[in-house]
Structure P
Amino acid sequence: MTAERRIIGIVGPPGAGKSTLAARLVAGHHDHVLVPMDGFHLAQSELGRLGRAARKGAPDTFDVDGYVALLRRIRHEVDGVVYAPRFDRHLEEPIANATAIEPHHTVVVTEGNYLLHDAGGWERVRPLLDECWYVDDEPGRIERLIARHVEHGRTSTDAEAWVRTVDEPNARLIERTRPRADRIVGFDEPDLDLAVP
């Protein structure tokens, strides 16, 4: 049987650097693995069917039940392989079974917007995490967010409009969860990876 597994959550508003920090925490550690929440985006076709495509990224545009079920499996099924989806930003679609959580993975880092949200089913996430760190809003976050949208195919005008009407309302919701975090960090905080054994 593997050693006890820890699940560390990284949360923060869009563009705050969650993915950058999470990737740094697992880099170079053969027993660490990254499982982003974004793998549980609903497919574009389903968002269209539900009339939510124009709000993609809001809490109800994810499969929270699937995410909670995966976290429970990661916590309890430590002797076999558990597969997790990942989100492909070029396709704008989730890819099933793209990440393997294997028995030797004793630290699982999961990052996403709503790990500390307390409604809509998301309140079931925090009890499944050993710790949850909040990545504070850094100068230049909105500019980085716009640039990311442009990199993945939006025009500058469309990117700015999306950030203003979709990402920023989500950011305000996420910021209200900050007091529930175990630790407040910056995505470029020196030597932060030493905090995860």
Structure Q
Amino acid sequence: MRVYIRKPQVSDAREFVKKTKDSLAMHRPWVHPATSLGGFYTYLDRISESRHEGFLVCLKQTDEIAGLVNLNEIVLGALQSAYVGYWLADGFQGKGLMSEGLALVFDHAFTKIGLHRLEINIQPSNTRSTALAERLGLTREGFSMKYLKIGGEWKDHERWAMISEEWLERGGSEWAFSNLNRTPTVG
């Protein structure tokens, strides 16, 4: 495992904003993270609410921020679910780092918070996110027309989900890490 997750802090503001600004071309049209200090502080306020949790995905070797994962609209009680959002900083794509970060967040959501279901909504044209959901073993449940407003426009999304029993029966992040690092066999 090359990454760890931690809660964002005020001291992360400058690095976070630089990463998002440097990654704008890669993020659009899928996500619109904060690109100003004020936007980052607003984000910190949002994740301080019980309905939201945010995690920085950081490199173990350097502590550098590689990406971000959010658990949004956390609902406890009978539903015990959340929506997952994420982004990776430019220069880190294609290395499996977000797969590792998401696996750690899934472990946290299912074992520490006690959630039963996590849902990721992905725009169909975002093939990298679709591949990520498939690698982590999520199930494509359906299509939602004009589901989320992103960048001022209503966007279609595919719904992908994982339930705690399935994640934990597979072995959680340990399964995910071994699955990510497996060399494909030919034939």
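Read the figures in this text as sums done on the coordinates, not as results from a lab. Everything quoted here is computed from the prediction, not taken from an experiment. Cβ atoms are built from the backbone, for glycine too; each structure is taken alone.
Structure data summary
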| read-out | value |
| --- | --- |
| If P(r) over Cα pairs in 5 Å bins from 0, in percent, for residues 135-174 alone is computed and equals 6, 21, 20, 15, 14, 12, 10, 3, the structure in P, Q | Q |
| Mean count of other Cβ atoms within 10 Å over residues 63-70 - highest-scoring structure of P, Q | Q |
| Origin of the derived value 4.3 (distance in nm of label points 7 Å out along Cα→Cβ at positions 79 and 151; candidates P, Q) | P |
| Which of P, Q leads on relative contact order in percent (Cα under 8 Å, 6 or more apart), largest value | P |
| Structures P, Q, by distance in nm of label points 7 Å out along Cα→Cβ at positions 23 and 55: label with the highest value | P |
| Answer label among P, Q for the case where distance in nm of label points 7 Å out along Cα→Cβ at positions 7 and 103, calculated from the coordinates, equals 2.6 | Q |
| Given 22.5 for mean count of other Cβ atoms within 10 Å over residues 15-22, calculated: source structure among P, Q | P |
